[in-house]
1. If distance in nm of label points 7 Å out along Cα→Cβ at positions 27 and 59 is calculated from each of I, II, III, which structure is the one that comes out at 4.6?
2. Given a computed value of -34500 for helix-only ellipticity at 222 nm (-39500 (n - 2.57) for each DSSP H run of 4 or more, over all residues; to 500), which structure among I, II, III does it belong to?
3. Identify which of structures I, II, III gives the largest calculated value of distance in nm of label points 7 Å out along Cα→Cβ at positions 19 and 43.
4. To test your reading of the models, identify which of I, II, III gives -0.75 for log10 I(q)/I(0) by the Debye sum over Cα atoms at q = 0.14 Å⁻¹ when calculated.
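Values in this text are rule-based calculations from the coordinates and carry no lab data. Keep in mind that what you see is a predicted model, and the values were worked out from it rather than measured. Cβ atoms are built from the backbone, for glycine too; each structure is taken alone.
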Structure I
């Protein structure tokens, strides 16, 4: 391995550190983007679940009133 002077070695180390800082900044930016996307998906899933709950409640109310009407027809005939 050829001998290099300390200035060259220090410049090389500084270059490597700059590259690492750029890569870490890129990773941090991507992580923030992923978290924002994840939060958006959570909101969408919550909205869909609320819609399903509302649909289930409407279905049960419809079934209960249907059976109530059928029962009333049989009893009061």
Structure II
């Protein structure tokens, strides 16, 4: 289902749409345990955690990360 499939959504003001999204997000969070995490994601997270534990100093600082992001723009 898409938002455009519900005609009433189009009639809402921007603030009302924001409240609707917030309500939907709160519902998703409440049901988070019903969301399965793909095995590939779990594997990638484990890989990244192992890398961090073996070379913790190799992470970027927030400043370095922001600089890299700005360079890509």
Structure III
């Protein structure tokens, strides 16, 4: 899992992420959420991948769009 911190200067709720071909796992303080093409669609997954890798807006995107996740732990 790669650490996540926002370049915007604001504190992010997201603390880490892992990217796969058709998924992204996002770690918040405690829970991790896995978002897949089948759970929320390619558009959401690819948008979250771009935001995570660009270190900007990931937590805001998840909060505003509430994409359905495949699993939580």
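1. I
2. Values: I: -34500; II: -21000; III: -9500.
It traces back to I.
3. Values: I: 4.0; II: 4.6; III: 2.1.
Top value of distance in nm of label points 7 Å out along Cα→Cβ at positions 19 and 43 goes to structure II.
4. Details: I: -0.75; II: -0.87; III: -0.34.
The value was obtained from structure I.
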